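These are the structures, in structure tokens.
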Structure 1
Amino acid sequence: MAVSDVNAPPGYSHDTEKDSSRAVPSNEEIVQRNVFGDETHRRLKGRHIQLIGIGGTIGTVLFVQIGKGLMQGGPGSLFIAFSFWCLIVLTITMAVAEMVSYTPISSPFVRFAGVYVDEALGFASGWNFFIFEAALVPFEVTACHFILQFWTDAIPVGATIAVIIVLYALINLMAIQYFGETEFWASVGKVILIVGLIFFTFIVMVGGNPQGDAFGFTYWKSPGAFNTLYYDGALGKFVGFLSCLIQAAFSISGPDYVAMAAGEAENPRKILPRAFKTVFYRLTCFFVLGSLCVGILVPYDDPNMIAAFRDGKSGAAASPYVIAMDRLGIRILPHIVNAMILVSAFSAGNSYVFCATRSLYGLALEGKAPRFLKICTKTGVPIYCVAVVLVIALLSFLQLSNSSAVVLSWFVSLVTASQLINFCVICFTYLCFYRAMKVQNFDRSVLPYRAWFMPYAAYIGLVATFIMVFVGGYTVFLPGMWDVPNFLFSYTSVGLFPILYMGWKIAHKTKVRKPTEIDLKYNLAPIEEYEQNFVSQPPKNWFEKILHFLFE
């Protein structure tokens, strides 16, 4: 039976039914050493963390919407834009990895903004991230129905939405280790799909196709590597590149999903540094090679691709990979790809439910959301937070009065700026954290993960993401292209963030913390105690040994 320890931090509990002769408890007896009422459990292994990070990032964009970037900018612009943005994401990954590996708590970077900078910034960034993640849930639910329409239009929209939301509820109400296992295998499917498509590209480009055509990089020469958008000449090519860069900014993330699982990670200071690095390198490989592959397979002026996006064709019909398969006379693979894309979309939505739930839970722990949201089940699931996120998922029913393609574009515009604002906050928070360590003579060499090229990398990430926040909706400012709905969806987050910040600041009279005032030992005691008591469990069988070798 779990009882409280009067000498432990608030919310701390441990199992008293154990062998008194054993000095160190086993993993099953170690429950999350909690503070501020945190009742989540540390049950996620390294492989779960890594695949949650990959699964939350790889959705339908890498397989379908990436074709829109190819169409607008050409293969050269798409490849350069995705490669460049991966470097920006690297700076953000290093910043968040150093902070989170040092203090692995629930909703870490959301709470760090309040601890290392200003409570008002913590409030604004926390709600911004929650809105971002919560809005992505109906995006993927909408995408799932969109993908199903590749096979048939007979499935009612309402039925698809209801089934998916119920499945999300069942999965996210399970104990965290079972959620992690579900997401792990779903994300493995995504990895198999993208790796398979990369190999498919190589095989067909060297002549391994029904037509025996070794086309190589033909489409980079004709019609060319760069397309013009809205304008002719160099300006048109730059605008095309800018559109590709905006898509890359929406598509590529990763460190935030790894960070959100930190509070439920087993032995976090050991597995998180590896998870951050592994997730970044794998995602970079997938996105950079993926952007290269679509430019090899399909020309940017392909009439079928242009028609697919213009007419809002369903599912994989707009995927450059499926369009290439049709061009080459390959008939079976498109259905397999569409099925895997469906799994990918479902898994991404599942990750977004998890991250939105944990961000809302972190806000509640910090007193920045209603207190009842702190309530967890016996298995450590913040049940009311899950309920709130799933209520927001009901926005998917907008499809009943609009086309799936239109609704998808709304959610993309809404969340792109939110993600970039979140990255800005991470970089700025790290700079304050770094400055506090320097002023307080904190030895960075003792950190579980020490980022290189700091603080300059954080400055680069801050400047790049700050600029992109305002560039995202640039098309509404072009002559003759003003559109009120597009403007609102593109810049609502930009206007809402300062309102949230100033509202909390004025109401609670918060101040920006000086470097000497920042608590660098925030929440460290229970984490260090957990580390001392943690006992690693060896793999039980050959299958677990393989997983341990690959991911741990």
Structure 2
Amino acid sequence: MPSSPLPSGRRLPACAFADIGEPYAVFQAPGGALLAVASAFHGQHPGRQLDVYEQSLRLYRGGDLECIAVLPDLGFPLNAIAWHPSRPVLVIGGGRYDGGAFFEGGLLAWDYASGKIQSLLADNREVLACDFEDDGRRLAFTVAPSDDLEDRPLFRQRHSLAFPVDAPLVLDDLPGTRLPFDWALYPASTQREAALPILENLALGKDRRFLHRPPVWDLCFLDGQRLAIARASPRLELWNLADDSLRSFELAERGQCLQVFHNATDDSLLVNLQLGYAAQRLFKVPLTPGQPLLLSDCRHLLAQSAQGGFLARQIALEGKDLEDLVLDPAGRIVHRRRLGHYDLFNHHLRIDRGEAFFYLAGNPPEQHQDKGLFRLDPQTFKTREVLRLERHPEHFNNLHGCLLGNRLLLNAKVYNSPHHAYGTQRLTCYDLESRGTLWGATLSAQVSAFAPLPGGQWIALALVDGQVEVRDLASGECRWRYRTADAIPLCLAVSDKLLAIGFSHGGVRLLQVAADGQLIGPPGANPWQ
């Protein structure tokens, strides 16, 4: 079915350069009338693999810092920009070294008035610099070496072409000048001023406030008026919808908040903070006066039961010593055991709000194939297999699940199957009582988040290709499909008839859910704000 734009909805309190995510480069046009900001997002942390690597470019007016255009999918890191002197055109050069052999990238012309994008080169080559010459009639640019496969000196190459072009050009057809290549000056980010201080100073110069809002990993409604926001930073936020205030909690000097949960007993939050690839910490954040309290060091991802307790699944790829934990609602350990091997491609699940805990384990448990869904009783700590999800040669990875009564929704990428091609994204609904399959569907992309909608008839899915779907739980039919223009939806949360969506660019939207599952929001005057 066709998609429609995701409604604008209610947004976080306004600030300069909102919804910009993780900016890494700022380019100002001559005279300062425009500025372009590049940002990036990689959808992986130690416990989960989201199959996405996003590069985007946002264009702002220099006078009022309003965003006027977005290029959402560059495909490569940005190194340089050339501003055309008389046309609404940006030429963008970029790319990266693949880590083993090749310097890959491209050279794009973006007409930001019409939105048209044109590739100027037929070659897959990283572009290091670009500049307009002769009043915009020619474009000069510098490319990196093609590769470093052989033990030989490396050189950059400076080229020039007549602008505009009718079709992509081949580098070998263009005259060029050989220049030295210095690894000490590569990549371009080593020579660039940090983006965040530039944006802060630009905002201050316009008497505006800039608040860095990294990607949103998790959302949690405390009630119908408060929403907790876990970002890819050590800052946790609490949005009060009644007065539109935003409260912040700094948990550490570095790290990123991966998960946030509410403890209704004492109205506190439990936050899972990643410090590094092999280090995490659990914090209790009281919402009455008080300071965040460090509960423990860990290497786990959490899922919360309907009673408020937690299954803390160890996420250490190496070794067989780290145990899985059962925690009470306050985060205290009540049971330890090892449930089996974990790797982020095969064992992520996170099923919340169940009467029991659920997890994935291979057969035997210390490997990742022939996976089954297992149930762990939070009182007796007994385990049993609920479903056998794989039978050799079947193999699925990048999994994510959602429990609705006795129905399990599971998204998985096909790695090997006699029924579906490699890379197919499947959504399957299982009946846990009969252990049968109720329905299945092929999706356009991986599911980043599920959310059961009010009434029990509909389920919302956020996909890493920027779409949000609403499907009928009984049949799997897609009832509504929405697209986001400038970011990837990473997480969902529901309270009564409100759906909250957290994005890779750091934004949060609140939408109303109609009885038929339709998502409704007030129209926005500017789709980029």
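Numbers for the structure displayed
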item: Highest-scoring label, criterion being volume of the Cα convex hull per residue in Å³, among 1, 2; result: 2
item: Which entry (1, 2) yields the derived value 3.3 for distance in nm of label points 7 Å out along Cα→Cβ at positions 126 and 206; result: 2
item: With helix-only ellipticity at 222 nm (-39500 (n - 2.57) for each DSSP H run of 4 or more, over all residues; to 500) derived as -500, matching label from 1, 2; result: 2
item: Structure from which 18.3 was derived, Kirkwood radius over Cα pairs in Å, for residues 374-485 alone, options 1, 2; result: 1
item: Which entry (1, 2) yields the derived value 3.4 for distance in nm of label points 7 Å out along Cα→Cβ at positions 422 and 502; result: 2
item: With distance in nm of label points 7 Å out along Cα→Cβ at positions 174 and 198 derived as 2.3, matching label from 1, 2; result: 2
item: Structure responsible for 31, with relative contact order in percent (Cα under 8 Å, 6 or more apart) calculated and labels 1, 2 on offer; result: 1
item: Entry that produces -1.11, -1.13 once log10 I(q)/I(0) by the Debye sum over Cα atoms at q = 0.29, 0.30 Å⁻¹, for residues 102-149 alone is calculated, selected from 1, 2; result: 2
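Every number here is computed from the coordinates shown, using simple stated rules; none is lab data. Given the structure is predicted, the values throughout are model-derived calculations rather than measurements. Cβ atoms are built from the backbone, for glycine too; each structure is taken alone.
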